[in-house]
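Read the figures in this text as sums done on the coordinates, not as results from a lab. Since this is a predicted model, take the numbers as computed values, not measurements. Cβ atoms are built from the backbone, for glycine too; each structure is taken alone.
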Structure 1
Amino acid sequence: MLKVELTKVRAHVSFNIERRGSVLKGTVNASIPKVITRYEIESPASPEAVANAVRQARAGCFVRAALIEPTVFEETTLHNGRVLQI
């Protein structure tokens, strides 16, 4: 754990979404081509120390990793208590 004092952190996250195709035709396809983040940080630490802390936080973020790297989804769907083959 880094010893960097952060007195105030605000994060704003937004994303662009795209949806193509039709649910009725079975051709629906959704994607998120862009995620936009903005961090506002107040800290008595040096800019270099804060930048390093942000880099380490990004590298350790599971959500970021799932979006950047291909991720396997292991899914089970139950219908009335029985496995539904999708």
Structure 2
Amino acid sequence: MPVISIKALAGVFDADQKAQIIKGVTDAIVEVEGERMRPLTWVLFEDVPEGDWGIGGIELEVRHVRAVQNGSVRLSDAIGIK
């Protein structure tokens, strides 16, 4: 029974996006392992609060992720890592 754990910064994905991710990950497992694995595939989506996630010693914030999502900057620029 595969158990897939997904962690994301709280507030980045809405409920519909999480459902799409969960379905897509499940579909990927089924594509490899076969349809019989669908009811045995667990996907856990965990929201991590701002301040509890860091990259390069810097706390990751939703605004950093949003800047990357909209294509305005790279993550390293958004959080100020050179």
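Details
- Given 46, 24, 24 for Cα extents along the principal axes in Å, calculated: source structure among 1, 2: 2
- Relative contact order in percent (Cα under 8 Å, 6 or more apart) - structure with the largest value, from 1, 2: 2
- With distance in nm of label points 7 Å out along Cα→Cβ at positions 15 and 47 derived as 3.1, matching label from 1, 2: 1
- Structure responsible for -11500, with helix-only ellipticity at 222 nm (-39500 (n - 2.57) for each DSSP H run of 4 or more, over all residues; to 500) calculated and labels 1, 2 on offer: 2
- Structures 1, 2, by mean count of other Cβ atoms within 10 Å over residues 7-14: label with the highest value: 2
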